[in-house]
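**Q** The following blocks contain the structures, represented as structure tokens.
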Structure 1
Amino acid sequence: MATTPKTKVAVIGGGSWATAIVKMLTDNKTDVSWWMRDLESVNFINKFHHNPRYIPSAQLRIKKGAVSTDLRKVIAGATFVVMAVPAAFLKEALRNLNAGDLDGKVVVSAIKGMIPDENLLIANFFFKYFNTPESQFLVISGPCHAEEVAQEKLSYLTIAGHDTEKASAFAQLLRNRYMNANVSEDIYGTEYSAVMKNIYAIAGGIAHGLGYGDNFIAVLISNAIIELKRFLAEVYPIRRDIKESAYLGDLLVTAYSQHSRNRSFGNMIGKGYSVRSAQFEMAMVAEGYYAIRSVHQLNKRYKVDLPIAETVYRILYEGAPAKAEFAKLTDLLR
């Protein structure tokens, strides 16, 4: 599948990652249309070419009038439709669309979560509700923070798809002097990995908030990658190298970076914030909070040993004291 200067990409979502994706695409002179819910932000971006709410430092070379609250207008004529809405709100964002609206389009997920009420990966959500063929579905995975894209710091992405020709075509739209993009066939593994790394980043944040040092957190994250490998081997057993950047790299950047909202959320929990107060203060979505409930439910079927993930679940959803839970967890780490 070859792209041309007329290839159009629709981006759905108004947050920081959607903004970063728009920046990458428009820096490469790709024709982009952009949907977001907030009309005030739409009008501001169309006029000033900056997102006033998320990474406002990013200069967006988007055409005037290309940003809209009209979802059908935005996706009309698009070859690729990039979904960058938090998983918990995806159903609501797409409530007025039907399968015909996405017919023939390549759906690209930039979402790092699961549909909470059904415990569905984003891929499975589109297969179920929009009849999207596997060959028409791609996944964007990290390691990559939107804030560093805005600063044009050298970064790497992985585009996963069963149809590697389509994955390569979309990767080419993103590549530039500050962005590399590789291709993988592991759409389910990269999706599950993106879900799990947010949970482990919350764990790392809780540990930091409780006063554990870098030495302990290094051990925690080392155990997390082993736990992730064990989980992926059970839920989607194919040959993969867990040390590749789409898995280990994405986990590391989410667990350690100052830009990680999941780490920040966990840090507040470790310091004694309630879940509600931490969410209110962040004013952004920590996908790992929703993801851990889905993983907990899903793992009732697979029964994989997930001590770190289950510790996070008990703290966030059962009200277990973080200090006591981590004291028990330390005996399980090696």
Structure 2
Amino acid sequence: MGEMKIFSGNANRRLAEDICRQLGVDVGKAVVTTFKNGETRVKIEEHVRGTDVFVIQPTSAPSDHHIMELLIMIDALRRASADRITAVVPYYAYAKQEKKTSGREPISAKLVANLIVTAGADRVVAMDLHAPAIQGFFDIPVDNLTAVPILAKHLDDRADGNVVVVSPDSGGVSRAEAFRYRVGAGLAIIAKQRPEPDEVEVLEMVGDVEGKIAVIVDDMISTGGTLIEAADLLAARGARSVFAYAVHAVLTDDAPGRIHNSSLERVVVTNTVPIPRECMDEKIEVIDVAWLIAQAIRRIHEGSSVSALFQAAPFPRQETLI
């Protein structure tokens, strides 16, 4: 595909730099800022004609602004005659709005997909999409990476056995099953409902956790309501201790404070989303996924299999950032 170049928006610049360090390249030169009227300004400051370009930009908060940065960067690169443009979106915003739950609601995840394709992306790399079906919203190739092997490796290096992996809802069973397979643990499933957006009501649980280390596995932590309700239920059912592993630490409202005051012993997340220092807590641990994303980018650039990456065993232990 020609020379590989990697550019980054402002959503998670540190992650982009870490990925480039893994690949032995520099972050591409580009101005990504705002005009005085608040509109996004982008200018690519190096030659990209005929190159294989990757734009790293999770669409984390403020999501609308970071989506616009991504779209405008893709458009600028397309107009500069880049040969292929891959949007690397470690965290995909609006993923919870992937279907209509009542009348007169949008399917915002599909709208975002349309915008990325229309801007000129030729391929998308995401990580642990909230709804895997979102891949079907794109008419271009999508690689939905998963951080499960890295998270499972972290637990496997520290657990002393007698672990049960818990899915906090029915939609996360496949993720919990993949995690359970890698650590050789049992499985429990919690049934829940959402009476209102961002509100959680736990109904019941299937599985035995008494006297065991319960490990909740989820794709994201937003308000922390799901984790805390699940942790309380597990503690009431006799779990020896309760841990949580999640990919995207969105951490809205007072989620860190609620986690600190909960029955959770530790929460392990990745750096797909930047976590402000003021949101950090002694119970929260962040591990690095730059190696995984870098390997996927390398394989895409070289035209080799991305799925084969997850069949390789064992996964190397990744750095704990915080």
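**Q** For Rg and Dmax of the Cα atoms in Å, for residues 87-150 alone, the calculated result is 12.7, 36, so let me know which of 1, 2 that is. Could the numbers behind the result be given before it?
**A** Details: 1: 12.7, 36; 2: 11.9, 40.
It must be structure 1, since only it matches.
**Q** Also, I was wondering about something else. A value of 22.1 was computed for mean count of other Cβ atoms within 10 Å over residues 31-38; which of 1, 2 is the source structure?
**A** Of the structures listed, the value fits 1.
**Q** If you don't mind, another one. Hey, semi-axes √(5λ) of the Cα gyration tensor in Å, for residues 167-246 alone derived from one of 1, 2 reads 28, 18, 10; which structure? Can you show the working numbers first?
**A** Working: 1: 28, 18, 10; 2: 19, 14, 11.
Label of the source structure: 1.
**Q** Out of 1, 2, choose the structure whose coordinates give helix-only ellipticity at 222 nm (-39500 (n - 2.57) for each DSSP H run of 4 or more, over all residues; to 500) equal to -14500 when calculated.
**A** 1
**Q** When distance in nm of label points 7 Å out along Cα→Cβ at positions 95 and 231 is calculated, the result is 2.2; to which of the structures 1, 2 does this value belong?
**A** Source structure: 2.
**Q** Here's a follow-up. For mean count of other Cβ atoms within 10 Å over residues 7-14, which of the structures 1, 2 scores highest? Mind showing how you got there, number by number?
**A** Working: 1: 23.6; 2: 20.9.
With respect to mean count of other Cβ atoms within 10 Å over residues 7-14, the highest-scoring structure among 1, 2 is 1.
Every number here is computed from the coordinates shown, using simple stated rules; none is lab data. Keep in mind it's a predicted model, so treat the numbers as computed, not measured. Cβ atoms are built from the backbone, for glycine too; each structure is taken alone.
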